[in-house]
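Structures incoming, each one as structure tokens.
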Structure P
Amino acid sequence: MINKRIYGLSDFDFDLPEDLIAQFPVEKRDESRLMAVRRKTGEISHSRFYRLCDYLSGDDVLVFNNAKVIPARLQFSRESGGRVEIILTGKASENRWMVLSNRTARLKSGETLVSAVDPSITMRVLRRVDEYLEVETSRPFDDETLHDIGSIPLPPYIRREAAPSDDEQYQTVYAKESGAVAAPTAGLHFTRELMNAIVEKGITTVYLTLYVSWGTFQPVRHEDISLHKMHSEKFDFDKADAAAVTAARRDGRRIIAVGTTSLRVLESVYTDGVYSGGRGETDIFIYPPREVRSIDALVTNFHMPRSTLLMLVAAFAGYDCIMRAYREAVRNRYRFFSYGDAMLIF
């Protein structure tokens with residue numbers, strides 16, 4: 001019998017010791033720990049990420065998110081001289097962005113802010129939208145400009161200033177398409193050596209782009225999780241690649257999403273065995289008892305209590321299975337969140 005239990009926010013809570021929240025990555029990406037979880041049996045095994053290929057076959061298809069994180073944390077000054085921190089959360093148009101600020105409540109429409117690094121660069125506050133501000137910039141914030149005036153926006157649960165090493169470490173080795181303000185963190189475990197080993201094994205690799213927004217850290221505030229409004233994110237999935245994944249699924253090959261961001265795109269474009277390519281936006285919210293139909297396995301990190309990402313993996317693996325795995329992870333002192341360890345659910 002299919003379990004159609006209705007889950008509330010408190011069902012996704014668990015005790016997470018503070019010292020298990022990874023503040024730094026491991027020295028070598030693929031030396032992070034790997035928990036492998038079999039959905040049907042609940043069997044759990046422990047390994048290292050560099051042994052991922054032990055769980056893969058040459059017929060598998062790995063789908064990666066190649067979004068590149070931009071230096072979205074900026075320092076600006078108000079006309080009064082006060083310093084303001086700005087985080088770009090999503091691009092609205094060439095010169096317009098949605099942003100968060102440590103002074104959101106005080107900033108007024110029409111106010112002009114000046115870059116603390118380059119005074120020739122300004123932004124004007126247009127309006128407030130919920131907890132965000134819409135701003136207009138004096139020039140396009142392309143990669144070169146952001147490199148000059150910005151820094152990598154580490155997640156809020158990493159309680160330290162960004163270091164120069166984060167410019168590389170908080171970026172996947174296959175990052176290509178600029179525009180994300182948070183990393184597709186399951187991909188952080190892959191090294192170039194591991195990517196080569198995957199290709200040598202005959203495994204097909206496919207890339208899509210989901211421009212991960214700061215909304216990925218947005219908390220769920222309602223016990224009735226169906227009331228949660230999911231953030232919207234832009235994606236790009238090449239039509240030829242989508243057709244290739246469709247053909248692979250038709251041939252009975254496993255489709256493995258690398259990260260919840262890849263899964264959100266695949267689930268958004270999947271209908272009756274067909275993946276539709278193209279550009280679009282998704283605000284899909286996946287939580288139990290919804291069934292995930294677009295993939296057969298998932299590579300992911302360990303997520304925050306009460307988060308939409310934990311709900312997503314619970315929908316894929318099964319609630320009881322995933323909560324048991326998380327208790328096991330805490331007992332075995334796995335490292336959590338962006339710079340933490342990995343899980344393979346298959």
Structure Q
Amino acid sequence: MVNEKGKMKYFSIMEELKAKIVKGDIKPGEKLPSENELVTRYQVSRHTIRKALSILQNEGYLYSEHGKGTFCSERMRHQKNSKNIGVITTYISDYIFPRLIQGIDSVMTENGYSIMLKNTGNSRDKEARDLEEFLSKDIDGLIIEPSKSQLACKNIHLYEALDQYQIPYVFIQGIYTELKDRPCILLDDCQGEYLLTKYLLELGHKHILGVFKADDRQGIQRHKGYVKALQEGGLAYDPEMVIWFHTEDRRTKPVLEVEEKIRQGVPLDAIACYNDQIAAEVIKKLQSLNIRVPEDVSVTGYDNSYMAENSIVNMTTIAHPQEQLGAMAAELLLEQIRHVPREESRVERLIQPELIVRESCMRRNVRI
């Protein structure tokens with residue numbers, strides 16, 4: 001049986017019941033309606049109801065007692081004294097994330113907490129599953145890097161559930177518009193890209209191609225900094241000189257679009273990249289086309305990752321205080337757990353960027 005949205009009916013019933021459990025509408029230890037009552041409520045077969053309940057039992061949300069009925073699991077009762085902290089990042093094993101996690105772990109370990117790691121791959125569906133899993137565990141708080149933070153929050157009901165259970169959480173590196181009043185630690189990405197673009201302008205560049213990510217807050221803010229610097233430098237903003245990409249095409253589109261601009265003969269003397277990963281791939285592509293960096297085209301990255309110093313050409317970039325950011329997020333979460341008022345907080349929430357100049361940019365013999 002399929003419902004109007006194309007989902008199997010048992011799956012829709014399972015999702016509805018799970019949402020009620022997560023939000024606390026069905027409380028730990030509470031008995032669910034009988035199978036007969038659920039059959040009548042949803043107008044489906046007993047087999048469909050049993051299938052939905054079976055999934056929730058397998059996932060630990062429900063348990064059955066013979067002759068008594070089906071009950072909401074006690075694991076949904078949050079005591080908030082576990083000394084466990086959940087950490088959700090978009091990625092774990094590469095780029096800036098190991099050091100960021102190290103910063104979190106260092107502070108939490110010092111204060112007697114253990115961290116439980118999850119990563120979303122920047123998928124909002126995976127974020128939902130991770131939040132649901134943490135909501136089913138006894139945790140004292142969460143540190144969350146939101147997935148596709150520029151888009152509307154798809155999992156607002158799960159954050160509302162955290163609020164209802166009084167589980168504190170802190171966002172890092174991005175925040176959803178709908179939750180902008182929640183505690184967060186951010187890098188001033190607008191100012192960071194402004195510094196990079198201004199530096200390129202000061203070197204005499206007049207044709208600066210920008211490469212930015214469209215589905216997260218960092219990409220949008222970095223684009224704003226790029227635009228601000230161009231305007232202050234007296235150059236008109238040209239949307240044709242901006243390449244936008246999304247999470248799903250991050251490995252292919254930026255480089256392909258840069259190559260296409262070059263094949264079209266678009267004049268460019270610098271490329272401001274969203275991050276060091278993109279910059280490293282762009283430099284490789286330029287060299288494969290016999291375009292020298294920085295002699296022919298200057299390239300900037302962002303984040304000062306290990307790639308910035310280990311690329312074919314050492315990159316001019318923006319420092320990303322990875323361990324510091326993680327430590328600050330941990331300190332802020334500890335303040336939330338201890339109910340420290342906002343006006344008494346000792347944690348800075350906006351990190352100012354630092355320009356790191358290396359060999360990937362060269363002065364042009366042109367006046368701006």
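Just so you know, all these numbers are worked out from the coordinates, no wet-lab data involved. Given the structure is predicted, the values throughout are model-derived calculations rather than measurements. Cβ atoms are built from the backbone, for glycine too; each structure is taken alone.
Any idea which of P, Q comes out highest on FRET efficiency 1/(1 + (r/R0)^6) of positions 15 and 247 (r between Cβ atoms, R0 = 25 Å, to 0.05)? Evaluating FRET efficiency 1/(1 + (r/R0)^6) of positions 15 and 247 (r between Cβ atoms, R0 = 25 Å, to 0.05) on every structure, the highest lands on Q.
2.2 is what came out when distance in nm of label points 7 Å out along Cα→Cβ at positions 47 and 63 was calculated for one structure; which of P, Q is it? Corresponding structure: P. One of P, Q was used to compute helix-only ellipticity at 222 nm (-39500 (n - 2.57) for each DSSP H run of 4 or more, over all residues; to 500), and the answer was -5500. Which one was it? Corresponding structure: P. If relative contact order in percent (Cα under 8 Å, 6 or more apart) comes out at 16 when worked out from the coordinates, which of P, Q was used? This value belongs to structure Q.
Determine which structure produced the value -0.51 for log10 I(q)/I(0) by the Debye sum over Cα atoms at q = 0.15 Å⁻¹, for residues 103-166 alone, calculated from the coordinates; the candidates are P, Q. Traced to structure Q. Each of the structures P, Q was assessed by distance in nm of label points 7 Å out along Cα→Cβ at positions 119 and 215; the largest value belongs to P.
Supply the structure label, taken from P, Q, corresponding to percent of Cα pairs over 29 Å apart with the calculated value 40. Answer by label: P.
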